[in-house]
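Below you'll find a set of structures to go through.
Bear in mind that the values in this text are calculations on the coordinates, not laboratory data. Just so it is clear, the model here is predicted, and its values are computed rather than measured.
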Structure I
Amino acid sequence: MKSTTEEPTARWKRLPSWLLTQTAGHAHRLVTEGFSAAGSRGYHYRLLATLEEFGPASQADLSRRSGIHVSDLVAAINELADRELVERAPDPVDRRRNVISLTAAGEGQLRRLERRLAETQDELLAPLGPEERGQLTELLSRLLDHHERRGE
């Protein structure tokens, strides 16, 4: 006969590193599904958001600002340009390079992706109240900042 009491949690399942890894997997799946439902990928969102925040930019600047390696960036820009969400134009200062800018259609797609992202955040953080969500975000930011500074 099965016991009706809950089994104790294994020690390794209480480790912060394990909890972060498992939660990150769920977050990645939810975000990927949300963006896919809107016909996009994470790189698309990062590029559109970067262009909105910083304005038109060269591919090198976009790579630095978005954190997307230039080899992956070109393919993502091509996909966005094919859908007329961004446009390429020769740089007036240096005609050898292109400047990428956000189109009106790209702004609309960014709004759709932001709505999906908000829904995803709500789903991921459903068991937490507003104050707890803020605390979690602050703690994760501190951890990430610490480790990024150590890696420099």
Structure II
Amino acid sequence: MPSTAFDTKIGPCALYWEGDKLTGFGLPGNRPSRDEPTEEPPPWISALVERVHRHLAGDWQDFIDLPYAFDRIPEFTREVLLATLAVKAGHTATYGAIAAALGQPPAASRAVGAALGANPWPLLIPCHRIVAASGKLTGYSGPGGVDTKARLLALEGASLL
């Protein structure tokens, strides 16, 4: 799978793609291994790198328009990720609110959390903006765990519930 690594304000990140589909985003600590080939990115990936830089510099980007490879993930996870895309920079939502947006009962909030834990596009699909009903920062499967979640929220100026 082609990839490109690039430095950002928060550290080295990576993008993965196949053909015209985005297959992954790597946060710092999750770069391609030295054995994994990287290649010169196509223009749309280079443009995305610039958007990531702008976002991390405070020019909030909405990444809803990207060609995510949703065909590679289960339907429920896809629905959760699409609902999560609606949470804009500077805002948070709860796991229960995402479940409710999908017509699911509050008990589905754990399944929402599991789906977000499998998000192959952290930052782009902002799973870091989803918090516990108490407003507490819980769970973050990306490198750095909850500390990374807090850092991304602070960078975006988010107020917790």
Structure III
Amino acid sequence: MNKPHVIPVQDYRAYRISPESTNRLALVFDPESVHFSIAYYIEIFDVGGQTSPHRHQHQFAIETFFVLKGEGVAICDGEEVALRSGDTLLVPPTGVHGIRNTGAERLYTLTVMVPNEDFAELIRNGIPVELDAEDLAVLQREPTLP
């Protein structure tokens, strides 16, 4: 049966992929929860944090990042672009890419990868961590009206 899936922020499961990771990933939707080949997560980069340069193997794998808060630099196939709150980045299939937090605060991105390519499974096999008060304040922020 098709029905909408709603996941409250309190139910996000967050992980570090390895003990050396300087970012955390909070899974929102993944193949285990919605039965589609998608990895939809909040990526939280500590100050100075980054992802290691990597490439997705599927020729159709698209990864997008919407910057919720903070600033950083995205690198794709040697080209650097600045990122800040409100920007959206699309990484082309098979491009070698990574993101680095260049700001004085944490960098938060809403990240979607389609197809999943077992990325959600890699995240879930990482080290469980908790979202702290700062994370929850960013993710639960009420919009301000003029």
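Worth a mention:
- Origin of the derived value -21500 (helix-only ellipticity at 222 nm (-39500 (n - 2.57) for each DSSP H run of 4 or more, over all residues; to 500); candidates I, II, III): I
- When percent of Cα pairs over 18 Å apart, for residues 12-59 alone is computed for each of I, II, III, the largest belongs to: I
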